[in-house]
Structure 1
Amino acid sequence: MSGLPVSDERLAAFLILHSVAGLGVGAALSVTHGCIGRTKNPHHLFGIVNVSMGALAIAMFAVMPGMVRQLGGQVIFTAFAITVGISAIYALFFFPTIDHLSVTEKHKTRLSGSMPPVAWMIIGVVICLTLSQSMVFSFVERIGVNRGFESSNIQAMFVIMGFINLLPGILAALMQKRLSPISVSFSGPVLQALAALTLTSSSSFLLFAIPVSVYVTLAIFTHTFLFGLLSKIDPSGRAVAATPAMMMIGSASGPVLGGLIVSVVGYHGLGWGVAVIACVASTLTFQARTLLSQSNRSSALTNTKENFIYD
């Protein structure tokens, strides 16, 4: 859809195409995340996926500005169309299927039940992560300009951040057996709050750039552990299939909430807003830990996982 030309006068057609494309991408992402959640090691694969997405983002960032200057803004949509077109072709021929013969009666029982309440707690933590990220990052550049930092330094910081964002997926995969997902769920939002408080109150570029550079990394690292935890709690794949919805709830709400805070309190209020969200996330994590300890899913507190459906 991004490659189809739409004139300025045909706004209705543009909105329809935009809606269809959004539904298509959302459905594809949900199915893909659900599939990842039913592999042998969802945590590890989700980490690799995040690295791949980061590499693609860096490639696009490196190539697209020059192409836009030479060919015009339309080339961005052409690049998007080519990217999703390749994805569609790959999914058509190589997307995994369920081996129904390998699904035991035990698996069938587990896959047909309702989603456990503890899954909703973890979903809430994921929403808090994305809400905090979008709330702050919607204003990071403006905060830097307001502090009097050079525009070139701010842009360089974003470039460095892109490369740093390749690390959390790898680190999360390597640390899978060494860290408890519940411990990471507690730590991630708290570290987000500390980073937000630092970058929104600092007058030093270094103390501004360091927390900005690792802010997204904290969310990706924590989300990888939460994704693995959700796949254990709900082996049907339904909870992890809702990952795009979780992320969009936080990402869409963040700029609105952040704008309200900035208009009333100022940029420093964003840090305290993230601190409040971190408290909510910690409360949800504590409740999830309690429910897991009291149920037959206490094994989810550690990072060991039995094989489910996809190979």
Structure 2
Amino acid sequence: MANSTTKWHSFIGREISRFLHQCQSIAIVVNPDDGETVYVHMPYMMWGISWIEKKKEAFSKLAQRHQDRLFRVRAAHVNAPPNVRAFLQRHLYQDDGSEKLCAEGRATPDEIKTIVQEAIHAQIVPVSRNRLYPDSADCRQWLKQYGIGVDCSGFVQQALIRLVKASCAFLGKTPDERDSYGVGWMTTHGFRRDILGTATERDSFGSVVTPRKARPGDVLVSQSHIRIVIDVEPCPDDALILHLAESTSAVDIPLGQATADADIGPRRIQVQYPQPDQPIARQVPLFRRLCDKAFAADEAESAYILGRFRKLGLIYLTM
């Protein structure tokens, strides 16, 4: 059983890593004549510009950086040339004028690929640095300009959907059986209420009491952010490191680029717990980006709680 459990955890971790890499390296052909391809790291985006008016009270409570981002995106849409506005209307809006999910911080890698590739063909992605064709940074900047990306809960929801589908396929389950393990719609607040046992509409997540009990596929959630566990690494001094995937508005270096950028989007980070047998709230974890040389204590990490998607556990029990 221990061996099969290890294989299962490795399988889950690999699937999350593959999904993260897919989000960080979306292949776009920028020169069809010779097949020149760039790889785009999808950015962070939360909400859609219609929410500024549609959800005024909730919008007023957003952090200033999130409000400013939405105002910038709205201005970009309003001031876009007619051909760009027509393109955005086709790809980001429904027939009734409402925003598609890809315009509300829920874009998938496949949607990003389709939108950017068609924008390249339409020659509406600006080119910088004396190039004939857009590079990955140009494509990423264009996505940020018009608010096309993924927020933290959208990223984790997509990761869980991928895990469920891959796990069911790996175990040879029929399509009907796979559908019975559906992930459903998720938000950060919903994740947290579910883990705390205060949700009334669903019971999808169970609580994971300490970092020591964490395993790949678990989620780490605060009041306003969520991540998913890729791997669990014991340390020689009895500390423990969680390797995590997230989509964030933080500054970091996009995959394949040399310069840091805000609204990094999907990335991998590490959090170290000096007392892994204690609840997270009783310790000060240490945080590290992959570009950082060392871990640094971060009191904000004490506000996170761990949870486990119950249906993923049920799939494992059928092995």
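Values in this text are rule-based calculations from the coordinates and carry no lab data. Just so you know, these numbers come straight off a predicted model, no measurement behind them. Cβ atoms are built from the backbone, for glycine too; each structure is taken alone.
For relative contact order in percent (Cα under 8 Å, 6 or more apart), which of the structures 1, 2 scores highest?
Numbers: 1: 35; 2: 19.
Comparing 1, 2, the top value of relative contact order in percent (Cα under 8 Å, 6 or more apart) belongs to 1.
Work out which structure the value -26000 belongs to, where helix-only ellipticity at 222 nm (-39500 (n - 2.57) for each DSSP H run of 4 or more, over all residues; to 500) was derived from one of 1, 2.
On the way: 1: -26000; 2: -11500.
Derived from the structure labelled 1.
Given that distance in nm of label points 7 Å out along Cα→Cβ at positions 10 and 34, derived from a single structure, equals 4.2, which label among 1, 2 identifies that structure?
Numbers: 1: 3.3; 2: 4.2.
Source structure for this number: 2.
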